[in-house]
Structure I
Amino acid sequence: MRRTDREVTDFNEIFGILERSDTIRLGMNGIDGGCPYVVPLSFGCETAGGKIIVYFHGASEGMKHDLIKNNPLVCVEADIFHGYTDREKATTAMYESFIGFGKAEVIRGGEAARGMDLMLNHCGYDGFEFDRGRIDETGIYKIVLDSFSGKSSLKN
């Protein structure tokens, strides 16, 4: 990270940036070394054992599904834009950002239902009832982030 003065190092603060973000961008490797593919997604998240876990859903077919199946290594990005300010006689963005790397996998059954609950909660639909018997008809994905970092211009 070039601007280490903006680095967020506290685990809870890093996770807080992700929790307050409303959208993630998922970066995937293109097929056969082609261009990367990035898609915005709604999501849910939690922590376990010092790791951050992200859940998202999508169709069980299509480009995102095919790219993950071909190479499950992904990058997750989230940010919160707070506006612009004048600082040190220059206009600059006020932001918080999160980036993480991990492996995406399709999950099923109770784990998928938990992921869906976390997604619905994060999107403001806590307690929303869905047909749990049909959960495996939807592509529910889980990413355990092996590494992650946070950055904030609000620190200065």
Structure II
Amino acid sequence: MSGIIRVYVKRVRGPVDREGANAAAARVGLVEVTDLCRKIQNQATINCPVDTGFLRSYHFMNVKVMRTRVKGTVGNRAKYAAAVHDGSGPHIIRARRKKALRFEVEGKVVFARSVRHPGTQGRPWLLEAAERTAVASGFRFQRTVVSD
């Protein structure tokens, strides 16, 4: 007599060592999140707009293990990073230390106490690095708005 025997398990109940399970998950999560954050930081360094190199050198990465999750952060500590990343609206620039601003327009030196800056378009290199790297690593990427 030949036949196929199939066994289906619908529900299993038993004791679970929650601390042990959380610790094992944290170890695996720490490796995965650290690896992903390092890849995002490297890609952000490549994508970063460069003028003097200061902005590129101020990237950081932080990984924190909490009770039920592992949290990774990649960012930039330069004071002007948000203005470059998100852009800026029109604003007035005023002279602070000196009595006037000095700049060149069409080859001529011009002095002014203030100027109206038209604003700049954002260059979201960190966001693009996170999206590209997360998707390439098999993670789901979701853009969210976070207010500080």
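No lab work stands behind these numbers, since they all come straight from the coordinates. All figures in this text were calculated on a predicted structure; none of them were measured in a lab. Cβ atoms are built from the backbone, for glycine too; each structure is taken alone.
For the reader, a short list of remarks on this structure follows.
- Taking Rg/Rh (Cα atoms, Kirkwood Rh) as the criterion, the highest value among I, II goes to II.
- Among I, II, structure where distance in nm of label points 7 Å out along Cα→Cβ at positions 14 and 102 as derived comes to 1.2: I
- Computed 17.5 for mean count of other Cβ atoms within 10 Å over residues 110-117 - originating structure among I, II: I
- If helix-only ellipticity at 222 nm (-39500 (n - 2.57) for each DSSP H run of 4 or more, over all residues; to 500) is computed and equals -11000, the structure in I, II: II
- Which of I, II yields 22 [relative contact order in percent (Cα under 8 Å, 6 or more apart), calculated]: II
- Origin of the derived value 2.1 (distance in nm of label points 7 Å out along Cα→Cβ at positions 30 and 54; candidates I, II): I
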